[in-house]
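No value in this document is a laboratory result; all are computed from the given coordinates. All values derive from a computational prediction rather than experimental measurement. Cβ atoms are built from the backbone, for glycine too; each structure is taken alone.
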Structure 1
């Protein structure tokens, strides 16, 4: 695994979290219990703090960064899709951020909401609970997500992280 301290900034990774050997975790990054970080994801806490809650998946190719003033926080039971960019934002628990999307500085994605694939949530935006943010720039569509909509995806990624931790073997 490519896990690096940068000066006194040292990652804190729960024992039962899964970090793929080809993911990169640098600096002030906390990864919670049951969470998974997939191939080619980069979590770079060189200037600011990154916090990933429990049972959250950060999928392949995702880049998470923070600034001196703006941490990036992803709550519990979140699904962050492939090739997502998160920087200086908050993704509250029980939310889904779709593949290819971008969520920028000071944005808050409230619990039980969805950022659609390839959406761009611009600086200072808020996605209310149970809403969808779709398009470029993202437009908010209220009351389109139900509580529990993402439970199956969360459960599958927690199980997949356990499976990979136990069964993944490099063969070349």
Structure 2
């Protein structure tokens, strides 16, 4: 009688650990505070989702993308025919709408992006780990001027994501 090996592969364990980390991040971020804290929450949420989908793109050999709009963002995957679609995951991990009092602006490869224009994703997450260079800035809709709080999420061509408050 031949015995089949039991247990989980390292890849399965890694995927579960990444998902647990993301869910924990959402739980920590859901405990809100003031306006600066809300900006930080949105920035951290975007960074966590980008890191998750970047790892998924590498593990599954898919190309992923992020389509930003004035009121949020949606994560997409490219199918075999080259069409963009929502990946198979919970809606919470794919689409996010910002609260009405927050604003989002985007720069891709050092150029501002018109978030009203329709089309495909502005940021690509390649299965090699590389990505489109971008900077997403979260702000408060009712706070304008040089002292208005801003929170920044940036990605470089190597797929590294940085987050932090904008210092002026």
Any idea which of 1, 2 comes out highest on distance in nm of label points 7 Å out along Cα→Cβ at positions 124 and 148?
1
Determine which structure produced the value 30, 13, 4 for semi-axes √(5λ) of the Cα gyration tensor in Å, for residues 4-59 alone, calculated from the coordinates; the candidates are 1, 2.
2
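On distance in nm of label points 7 Å out along Cα→Cβ at positions 116 and 132, which of the structures labelled 1, 2 is highest?
Across 1, 2, distance in nm of label points 7 Å out along Cα→Cβ at positions 116 and 132 peaks for 2.
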Which entry (1, 2) yields the derived value 2.2 for mean projected area of the Cα convex hull in nm², for residues 100-139 alone
1
Relative contact order in percent (Cα under 8 Å, 6 or more apart), calculated, reads 14; among 1, 2 the input was structure 1
Computing Cα Rg over 2.2 N^0.38 Å for each of 1, 2, which one ends up highest?
2
Distance in nm of label points 7 Å out along Cα→Cβ at positions 36 and 68 - structure with the largest value, from 1, 2:
1
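Looking at distance in nm of label points 7 Å out along Cα→Cβ at positions 12 and 44, point out which structure of 1, 2 has the largest value.
Working: 1: 2.4; 2: 3.2.
Largest calculated value belongs to 2.
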Which entry (1, 2) yields the derived value -3500 for helix-only ellipticity at 222 nm (-39500 (n - 2.57) for each DSSP H run of 4 or more, over all residues; to 500)
1
When distance in nm of label points 7 Å out along Cα→Cβ at positions 84 and 156 is calculated for structures 1, 2, the one with the largest value is 2
